[in-house]
Structure 1
Amino acid sequence: MAARTDLFQSPDYFLVDELLTEEHKMIRDMVRSYVKKEISPIIEDYAQKAEFPQHIVKQLGELGCFGPTVPVEYGGGGLDYISYGLMMQELERGDSGVRSTASVQGSLVMFPIYAYGSEEQRNKYLPKLASGEWLGCFGLTEPNHGSDPSSMLTNYKDAGDYNSQRCKDVD
């Protein structure tokens, strides 16, 4: 398949722009431009191949889409939740999987480390997660508990049988 051009125009029927600061509009427009240039032209081909475009992970980090509400001193953007929502809305317009990648990284991986981790853990993990050097994950379902993480029973035991190239520096 050939690359596609993103012709999306955003009519502001409800005058939402009047409620946003100039910084909010700049952030939204920056992510919108990225989606038009980098995501929209390729995402259908990746979807048809059932693959994720791995090369965009670092791009999303550089753009500030990983942990935008995490404080700057830990590699985040130090932004408000309106900015976060605008960023995710624009990524979602490009592709739901891309938005999920960014929101899971920021909200389900980075936020708990920031909120509940030690200072050592924050300094060790958050900058690399924010930059896209590392990509985190969140386990949500297991038998008998569906998507209720508070009822999960699974735990991790290091059996030493992992591929060290894929599991570098994991405690």
Structure 2
Amino acid sequence: MTRPLVAFSLGSILAVLLQTSLAGRLGILSAPPDVMTLLVVYLGLHYRSAAGAVGAFLLGYLLDAFSGSPPGLYCFAMTLVFATVGLLAQRMWIENPITRLAIAGAGLGVKSIVVATWFALATPGRVPWPVLAGTLSTEAVLALLAAPFLYPLLDRYLRAGARRAARAAERP
């Protein structure tokens, strides 16, 4: 259990750094890839339990704390993404890379809808829709381009730990 905790802790720290500070300072992209949502999608695919739901909530909380977003926005969004992905994963073959990419797209879509809805309700008539839509779509597209690289890395790291734990359990 410690290996997944380490993987998601390090991944979330790197994702928060990328999404909240590095991308803005580098000025290369108009918006950073939404790596945090990719981590939540991975949790929903492989850790469909109370621990996974708490992990998704904590990833959202971390993003809320460091992004300057309204309190609770990403906690709610990431928990909803986790629940949506969990429901989809129960009915689909999730080891297929194309299916995983489609589920990641669905998770990114849910997160985008939550954020857009919050802005529409909190600031009616003052939402810069072209800017918001451009930012959310750029984050999602860049995340979908990163997913085929991120998910195999997580799979390899976490499966190696599971194999080591199984070998250690077999020893007398």
Cα Rg over 2.2 N^0.38 Å derived as 1.07 - corresponding label from 1, 2
2
The highest value of distance in nm of label points 7 Å out along Cα→Cβ at positions 48 and 80 among the shown structures 1, 2 is in 1
With log10 I(q)/I(0) by the Debye sum over Cα atoms at q = 0.13, 0.19, 0.27, 0.31 Å⁻¹, for residues 112-159 alone coming out at -0.46, -0.67, -0.93, -1.06, pick the structure among 1, 2 it was computed from.
2
Answer label among 1, 2 for the case where mean count of other Cβ atoms within 10 Å over residues 96-103, calculated from the coordinates, equals 15.2:
2
Distance in nm of label points 7 Å out along Cα→Cβ at positions 16 and 64 from the coordinates reads 1.9; which among 1, 2:
1
Relative contact order in percent (Cα under 8 Å, 6 or more apart) gets 20 when computed on, of labels 1, 2, structure 1
Label whose coordinates, when P(r) over Cα pairs in 10 Å bins from 0, in percent, for residues 56-103 alone is calculated, return 30, 58, 12 (choices 1, 2):
1
On distance in nm of label points 7 Å out along Cα→Cβ at positions 8 and 152, which of the structures labelled 1, 2 is highest?
1
Mean count of other Cβ atoms within 10 Å over residues 72-79 derived as 21.8 - corresponding label from 1, 2
2
With helix-only ellipticity at 222 nm (-39500 (n - 2.57) for each DSSP H run of 4 or more, over all residues; to 500) computed for every candidate in 1, 2, -27500 is reproduced by structure 2
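Throughout, read-outs are computed from the coordinates displayed, never taken from laboratory work. The model shown is predicted, which means the values in this text are computed figures rather than measured ones. Cβ atoms are built from the backbone, for glycine too; each structure is taken alone.
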